[in-house]
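*Asks:* Just below sit the structures, each encoded as structure tokens.
None of the figures in this text is laboratory data; all of them are computed from the coordinates on show. Remember, it's a predicted structure, so these values are computed and weren't measured experimentally. Cβ atoms are built from the backbone, for glycine too; each structure is taken alone.
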Structure 1
Amino acid sequence: MEIPFTKLQGNGNDFILIDEYEKIIIPDDMKGQFAAIYCDRHFGIGADGVIYLSKSEKSNIRMRILQPDESEAEMCGNAIRCLAKYAFDAGYAKESCTVTTPAGEIGVAMGYKEDEFSATIIMPTPKFDRKDIPATGEGEYKERIGEFDVYAINTGVPHAVIMVDAVDAIDIESLAPAIRHHKTFEKGANVNFVERIGPDSIRIRTFERGVEEETLSCGTGATASAAVVHKLGYTGDTVKVETRGGPLTIYLKDGAKMEGPATTVFSGKILY
């Protein structure tokens, strides 16, 4: 049996895409296990998650994303750009489309500028209230966890945001897990360390829930970080975000939008 797949990446956040537009390829009860096996970078294809593309009754397409720990993420900003590129190239969507995700219906505008693909995603409206993150307690989230003041927000998935002087000085693998698993986060949280590098620019590093390690980029994390620094009064409505995998632009006027690239790495077939 053959399972066709396409590997894509958005700012180094990489994904295996399984096209189920016409038929189911991986049974639902095996989708998580498939992700655990093939996301492995030594014994599998290697990826931060598996995107499953299918038809949607109310949108142009549907996205599900399963992570290496077999959990399903509600939303992923870099993944949806990769999904959009594949759908655009395959003819499933045109310059604008909508995508059904567990976090709701997401609008996408996309296309090529010369040979570079770019997509602007209408992200879920940032939610600061604890009940929407979700987190214990009432009101907006600000907690002292260890040595850090931690803000929290939901931009499709829960994110913790920590302001630091220099992100490169952070030992993220040792510091992030205690925050990611903190008892106040009812479903856990992604963890973002944020450094201001200009009037409307930040540099971030993200430890992702489900991947359980630092990734080169996180779209919902970039949006969360930009929304927090904007709310704190450090930036204007447009925030340039530098991730380890490349730049993203976050627009915060009337909600939140994220603009960035996506690239097809290769296609292949799994034989078994």
Structure 2
Amino acid sequence: MSILKTDNLTYKYSVGTPFEVTALDSVNLEVEKGELVAVIGHTGSGKSTLIQHFNGLLKPTEGSVLVDGQDIWESKKTLRDARFKVGLCFQYPEYQLFEETVFADIAFGPKNMKLSDEEIKERVMRAAEFTGVTKEMLEKSPFDLSGGEKRRVAIAGVMAMEPEILILDEPTSGLDPKGRDTILRLIRDYRDNTGSTVMIVSHSMEDVAKIATKVLVMNRATVMSYDTVPETYRHAEELLSVGLDVPQITKIFMDLKRRGLPVRDDVYTVEQAVAEIDRLRKEGVNV
């Protein structure tokens, strides 16, 4: 059974006014446990609106959201449970840090779960270790940290709640290449080590190619496709046609194919490109 499901999920802003807009239109989606799903789409495609439904920040205009097979809006209890099962980390989460110490900030979520002091401390230490937050950093004010360190602290605060589903909105936005790689590695390792389901919203097709197992493509408030990474990038022309980008290496191989070379149409990493060129050379193709 899927861990997360939407059934004809529709959401409209400003209902009953001249400014009414349909942000989600009959979205049907099933996400299996343990997937690392990248959510992509142009600005206004419905990405952020969609993820805010998964832990009840927004209530559907029509349709339903199910977590572990349970409609999250069935009762106050199911809604509260969903908000602990689904951890949502907004874009630029470091701007949401507010406690006096890093430890207190990471502990904020677990405290709201009414856990014992001992359990809270254990969760904080686990999340801190996982995200590379040192014991020295735990005693500091979050405002004394660098941008990348703040980002890791904010993510640790969501991880400390140990959600079944972790959702991160543009987790690498604004970071330098080293910081981006650190956050991506953290996300991939978290999913691999915990078995949790992870979703990231991203504009970077290179980031998607590096870590995702599935890609959800949103377009004009609907699901354009939901498939594996290779299958998604096999339709690069369609992605480009709706205003999305593809990895630079994919564009190069698209051009090679147009020039008549018998290359694969699902190359999206440098490693795959090297392997494909080696294959062609062994077959006697002049590349």
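*Asks:* For structures 1, 2, which has the highest computed value of mean count of other Cβ atoms within 10 Å over residues 164-171? If you can, show how the numbers build up before the last one.
*Replies:* On the way: 1: 12.6; 2: 22.4.
Of structures 1, 2, the maximum of mean count of other Cβ atoms within 10 Å over residues 164-171 occurs in 2.
*Asks:* Ok, one more. Can you say which of 1, 2 returns 13.5 when mean count of other Cβ atoms within 10 Å over residues 116-123 is computed?
*Replies:* Numbers: 1: 20.0; 2: 13.5.
Working through the options, I get structure 2.
*Asks:* For which of the structures 1, 2 does the calculation of helix-only ellipticity at 222 nm (-39500 (n - 2.57) for each DSSP H run of 4 or more, over all residues; to 500) return -5000?
*Replies:* 1
*Asks:* Thinking only about distance in nm of label points 7 Å out along Cα→Cβ at positions 156 and 228, which of 1, 2 has the largest value?
*Replies:* Details: 1: 1.8; 2: 3.7.
Ranking 1, 2 on distance in nm of label points 7 Å out along Cα→Cβ at positions 156 and 228, first place is 2.
*Asks:* One of 1, 2 was used to compute Cα extents along the principal axes in Å, and the answer was 52, 36, 33. Which one was it? Spell out each step's value before the answer.
*Replies:* On the way: 1: 52, 36, 33; 2: 67, 52, 37.
The structure behind it is 1.
*Asks:* Assuming 0.15 is FRET efficiency 1/(1 + (r/R0)^6) of positions 20 and 68 (r between Cβ atoms, R0 = 25 Å, to 0.05) as calculated from a single structure, say which of 1, 2 it is. The partial results should precede the final answer.
*Replies:* Working: 1: 0.80; 2: 0.15.
Derived from 2, not from the others.
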